[in-house]
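Right after this note come the structures.
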Structure P
Amino acid sequence: MKKQIELKDRTYVLSNDMAPLSMYIASKDGRRSRLLYNDPETGRNRSMRYSRNHASPFLDEQDDTAIVEPIIFLEGVLNVPKTDKSKQDFLAIHPGNEANGGAVFFEYDPEVEAQSRMEELDLRTDAIIAAKQLDLNTMLGLARTFLRGNVDKMSTAEVKYDLMRYAENHPSEFLDAIGDPDMELNNLASRAIQEKVVTIRGDKDIFYNLADNKKKILTVPFGMKPVDALSSWLHSDEGLDFFKVLENMFAE
């Protein structure tokens, strides 16, 4: 059985931002609603039941004096004081607990939440600093990939501001892109689409749009963005010649 490491007041919150006026969760095993714990020591499923006058959360370790009470979340929250260790132990191994792979509730820990927010803030700060330090060509390449509209018609200040905002809102994606060795390919693919060197028909087929070549290049695989599909193709032996054409065409 999972044991509580620290004796303290605990707060539990319903998953998925649910906050009904009141909500009962399963507090005892029954024929219609099973509540079982798979004991790793024996491999057996054990029936669970919350009883405030028993230390064990297992039915086979309780007797007829058990005082069975419902477990109710009020407006999505359940506060359990450290004096109610039985309920805390019961909730710690409850199959609905996210810590056990469930999807009903989780334990809210202010310290863990604060640490998570600090890590997120650090990530955003790193992304903004990285955006400020980009050279112009790299900045324009990322802008063509991430920003809407015709980047080449925007002023440098506009591009830099919008890209920094993007970095702030999507720090992980932005930092991954900076470290991506295929960024040049993504930039070429993005510019080729934006400047209509290639055309996309029906959101799935990409064609050349050159003066003497309107042939089909590829069909975008299901679930993939056209720019990613074109970038992957440029990386292939088949797309190498066109990659060189685009490099010369967009040479600064």
Structure Q
Amino acid sequence: MRAMFFAVILAASTAWADKPFHAKGKYYETCACAVSCPCATNQFLPTEGHCDAVMAFHFDKAAVGKVKLDGLNLAVVMKSPKDQKVVDAFAKGDMDHFAIYIDEKANDAQRAAFPELMQGMFGKMEIKNAKAPAFVPITLEGDKETQKIDVDGGRLTADIVNIKIGETQRAGKTVPKHIKMEGVVPFPWVKNVTQGKSNSFHYEDGDTKWDYKDRNAFFGEFATKGKVAMAPKAGEKKEEPE
């Protein structure tokens, strides 16, 4: 079964005209790979032969049109097929498991705007075995050094740490030194990425279950903006500008 990326919640959106959007915040990722994950190069298979991963986003500032989404969270969970390079598999929409979890704290207007935001951020894709997106509790707790992720009351948990390779003194304060990474996440608008590792990483959804520790993790920041074009509903016509 192949489902349009975000198709279920996109269908619930009432807006279809072009709308401006922007999103800025914190990015966290952990996966089954040993440190450091080789998948972004698309030259190598994941270290386990397949990828089990979560990508978590915290929106410091975000909006679609006049609807603000500041402070909300999003988590994307995926499992790639064995013996396939992850970038190739993702481009083909070939996933063994794909689930989207959206912060249940979103009010009605924010829930209606989330599909538009995600289409602006990620574009339209067809993903095999995509599950219907779910609004669930999502907590991201920590700082630039540690982060604890909990999705849907323990369905997914991750405890990740930023690897420290030393310290420097800056303005009288001790500042940790991290391993800076380039080109290691699937989205070009994620920047300032540093190498981390997971103390633990657990997920369970039906037959999809995994438990890892001491695996790859990334800390980063994201910023993107643009316009999102929503298709009109059947029978509607797009109004031309005067």
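No value in this document is a laboratory result; all are computed from the given coordinates. Every value quoted in this text rests on a predicted model; they were computed, and no experiment measured them. Cβ atoms are built from the backbone, for glycine too; each structure is taken alone.
Overview of results
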quantity	calculated
Label whose coordinates, when percent of Cα pairs over 20 Å apart, for residues 136-215 alone is calculated, return 47 (choices P, Q)	Q
Parent structure of the calculated result 0.95, given that FRET efficiency 1/(1 + (r/R0)^6) of positions 40 and 160 (r between Cβ atoms, R0 = 30 Å, to 0.05) is the read-out and P, Q the choices	Q
FRET efficiency 1/(1 + (r/R0)^6) of positions 56 and 144 (r between Cβ atoms, R0 = 35 Å, to 0.05) - highest-scoring structure of P, Q	Q
Given 18, 14, 9 for semi-axes √(5λ) of the Cα gyration tensor in Å, for residues 24-71 alone, calculated: source structure among P, Q	P
If helix-only ellipticity at 222 nm (-39500 (n - 2.57) for each DSSP H run of 4 or more, over all residues; to 500) is computed and equals -11500, the structure in P, Q	P
Parent structure of the calculated result 25, given that relative contact order in percent (Cα under 8 Å, 6 or more apart) is the read-out and P, Q the choices	Q
Of the structures P, Q, the one that 6.8 was derived from, the read-out being distance in nm of label points 7 Å out along Cα→Cβ at positions 32 and 184	P
With Rg/Rh (Cα atoms, Kirkwood Rh) derived as 1.22, matching label from P, Q	P
